[in-house]
Structure 1
């Protein structure tokens, strides 16, 4: 029987494109954001920022895959992946960084061991 914590690592909470959050978001599990968030996002699992999403604030997660827009700071415990439609205006801290052709990144990066 799987524990509750194991179950959380497989679940994904989805913030759809019709949702707008004014405030901070916290999740123990994985999250996918396709809407708008004006606030800080802290995810203890993986975070996916879908195409067309807009985030103003700080993001923190284990692994982050971005294909939307963020103005703020990004902290990835492991890997940050900026896909082709990603727009990141702000600084980032990650152990590994992947930037696909077409992605826009304006800021400073720090890839030191955290």
Structure 2
């Protein structure tokens, strides 16, 4: 994909979000998958190793089921606010597209502190 379609619509459902993109593509991302893929500096390093990633997944699945509040960050990302668990991650639209397409949102790369 050369250019990412525009996110036209987001629907918060009981167990997942439903995204509709400008090219007509629709994605469903479970809240558990969204939380496990949190890109913040606390959560992301836990996905670097299989064992810690499984621990993170189990911890996410233990959290109460809830619909997050969603806040748009500029024209490039969304922030999800949960009553329990981590709410620090900023999910760029490219990341949401990959999650919805069942691709690795980290592109197989380990977390390295800092974006520089």
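Among candidates 1, 2, the computation of mean count of other Cβ atoms within 10 Å over residues 72-79 that gave 13.1 used structure 2.
Set 1, 2, criterion distance in nm of label points 7 Å out along Cα→Cβ at positions 24 and 40: the highest-scoring structure is 2. Structures compared: 1, 2; top value of relative contact order in percent (Cα under 8 Å, 6 or more apart), i.e. the largest, recorded for 2. In terms of distance in nm of label points 7 Å out along Cα→Cβ at positions 56 and 88, the structure with the greatest value among 1, 2 is 1. Source structure of the calculated read-out (mean count of other Cβ atoms within 10 Å over residues 16-23, 16.2) within 1, 2: 2.
If helix-only ellipticity at 222 nm (-39500 (n - 2.57) for each DSSP H run of 4 or more, over all residues; to 500) is calculated from each of 1, 2, which structure is the one that comes out at -1500? Derived from the structure labelled 1.
Looking at FRET efficiency 1/(1 + (r/R0)^6) of positions 64 and 104 (r between Cβ atoms, R0 = 25 Å, to 0.05), point out which structure of 1, 2 has the largest value.
When FRET efficiency 1/(1 + (r/R0)^6) of positions 64 and 104 (r between Cβ atoms, R0 = 25 Å, to 0.05) is calculated for 1, 2, structure 1 comes out on top.
Where a number appears in this text, it was derived from the coordinates with a stated rule and is not lab data. Owing to the predicted nature of the structure, the values given are computational and were not obtained by experimental measurement. Cβ atoms are built from the backbone, for glycine too; each structure is taken alone.
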